[in-house]
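Just so it is clear, none of the values below were taken in a lab; they were calculated from the coordinates. What you are looking at is a predicted structure, and each value in this text was computed from that prediction instead of being measured. Cβ atoms are built from the backbone, for glycine too; each structure is taken alone.
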Structure I
Amino acid sequence: MNPLQRMELHKSEFTQNDQIIYDRIMQNPSGITHMSTSTFAELCGVSQPALSRFVKGLGYARYQDFRADLIKMVAQQTEQSERGQEHLFYFSQLYQLLHEAEQLLTADYLRELGVYMGQFPRIFASGIGKSRHAAELLEILMRKHRRFAQAVSRDALNELADYMESDDLLMIFSVSGGEHIMKEALQTNGKVMLVTARPDPRYADQVDKLVLLPFLSADPEADSISPVLFDIFVELLVNYLPPV
């Protein structure tokens with residue numbers, strides 16, 4: 001798990017100082033790779049102990065260990081990009097994401113999600129752009145398993161609120177889980193499951209079920225690989241649904 005993924009995993013636990021440090025890192029991850037503890041703490045306007053607590057909360061013993069991991073991640077991405085071998089860079093990222101996803105999407109975890117989904121008589125799914133493909137794929141595969149599933153466009157979410165029941169499930173596929181789709185999703189009557197990579201903290205705590213998939217770049221919303229994981233997740237998940 002790279003440093004950016006670790007931060008997202010612990011984001012809900014951040015203090016005010018942690019959030020300041022996080023925001024600075026996400027603005028320019030490569031920009032801090034040369035900074036010492038004192039320099040980066042001063043840039044953030046926090047104390048060195050606050051910075052140390054931040055990295056320890058991510059699982060690192062020292063800031064230097066966090067920075068070393070960040071340097072490794074940035075160097076790998078830069079090296080392949082500078083070679084002019086964008087296709088190799090793409091595959092390298094995909095392989096790394098698949099490795100991260102394999103560690104997360106264990107049989108036990110998928111079985112747990114399958115049992116959760118199995119309690120809902122109707123499942124609706126939505127997404128924006130390429131992320132919507134996962135919703136459409138879910139509809140196709142669920143019907144093969146003789147279960148009700150319907151992919152809906154983001155524009156139709158307001159209408160969905162009129163006839164969705166409290167025992168229905170709405171699955172949202174969104175890399176960032178931001179206002180552009182979550183505001184409408186949370187107005188529906190049923191339960192909401194958010195499948196995302198970097199959830200907006202304003203909405204992550206409001207959903208009934210959160211599935212956090214790995215990502216590599218500082219801006220997964222602009223990363224062409226991120227939505228690919230949604231399809232992989234759906235393909236795996238439907239195999240763990242309990243029998244009808």
Structure II
Amino acid sequence: MSPAPLFSDRADAGEQLAQSLSKLVIQFQKTTTIACKPIVYALPRGGIPIAAPVARKLGCPLEIVVAKKITTPQNPELAIGAVTSDGRVLWSKQLRLGKKNLSQREAALHQAQEKAKTQLAELEVGYPRANPQGALALLIDDGIATGMTIKAAAQAIRANYPAQLWICAPVAPGGIMKWLAPECDRLVVLKTPTQFLSVSRFYLEFPQVTTKEALVYLQEHNYYLNTINSE
């Protein structure tokens with residue numbers, strides 16, 4: 001039996017996450033002596049419609065960080081690792097490969113990183129980059145399943161020295177929280193169901209986000225920021 005949807009679509013999930021994060025960010029800024037402004041980082045493409053309402057609510061920059069699953073031709077659904085566009089690699093601890101499979105693994109890594117680089121090139125034209133050093137970095141996806149890509153993305157952001165890094169999503173399996181916790185200063189997940197087969201099952205509507213749609217989100221938010229900053 002499939003679980004009941006928790007969100008009508010990504011827009012609904014994004015608004016709910018925005019409400020929650022807005023309160024947490026205000027609370028954090030009141031209780032810390034660190035003067036850090038938020039920057040929202042979305043995992044494309046599905047994370048962008050979730051992240052856009054958050055960035056708008058906070059009135060802060062919206063950017064992307066690209067990480068891709070590393071898979072094998074034998075099982076393209078199984079992630080044996082993840083790699084970011086800048087080459088940060090995370091391998092699954094369950095991975096067991098003999099010497100004869102090393103070349104296959106390297107080929108899979110190369111293919112995944114090329115996909116990440118291509119996607120970054122397609123989308124980074126949609127926004128100006130902000131300096132993450134000393135910022136409150138909010139890393140957002142539309143859901144977390146294995147956690148491989150968001151963990152690799154978190155490590156890439158952490159390398160740029162934000163004051164704090166929060167990993168955020170509308171939904172994730174409860175069992176993954178402990179594994180992700182060391183990668184961030186705070187985990188913000190709205191729902192943590194015990195039965196978890198895929199992220200899409202928790203949305204009533206979960207269409208693919210196209211590159212064109214993703215660019216529109218980024219460009220519209222950049223225009224919005226420019227408008228409010230010029231007032």
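Given a value of -0.53, -0.85, -1.05 for log10 I(q)/I(0) by the Debye sum over Cα atoms at q = 0.10, 0.13, 0.15 Å⁻¹, calculated from one of I, II, which structure does it belong to? Computed on structure I. Each of structures I, II was scored by distance in nm of label points 7 Å out along Cα→Cβ at positions 29 and 101; the highest score is held by II.
Can you say which of I, II returns 19 when relative contact order in percent (Cα under 8 Å, 6 or more apart) is computed? Derived from I, not from the others. Taking helix-only ellipticity at 222 nm (-39500 (n - 2.57) for each DSSP H run of 4 or more, over all residues; to 500) from the coordinates of each of I, II, which one would give -13000? Value -13000 for helix-only ellipticity at 222 nm (-39500 (n - 2.57) for each DSSP H run of 4 or more, over all residues; to 500) corresponds to II out of I, II.
With distance in nm of label points 7 Å out along Cα→Cβ at positions 125 and 157 derived from the coordinates and found to be 2.6, which of I, II does the value describe?
Checking each candidate, the match is II.
I have 1.8 for distance in nm of label points 7 Å out along Cα→Cβ at positions 93 and 165, calculated from one of the structures I, II. Which structure is it? The read-out comes from structure II.
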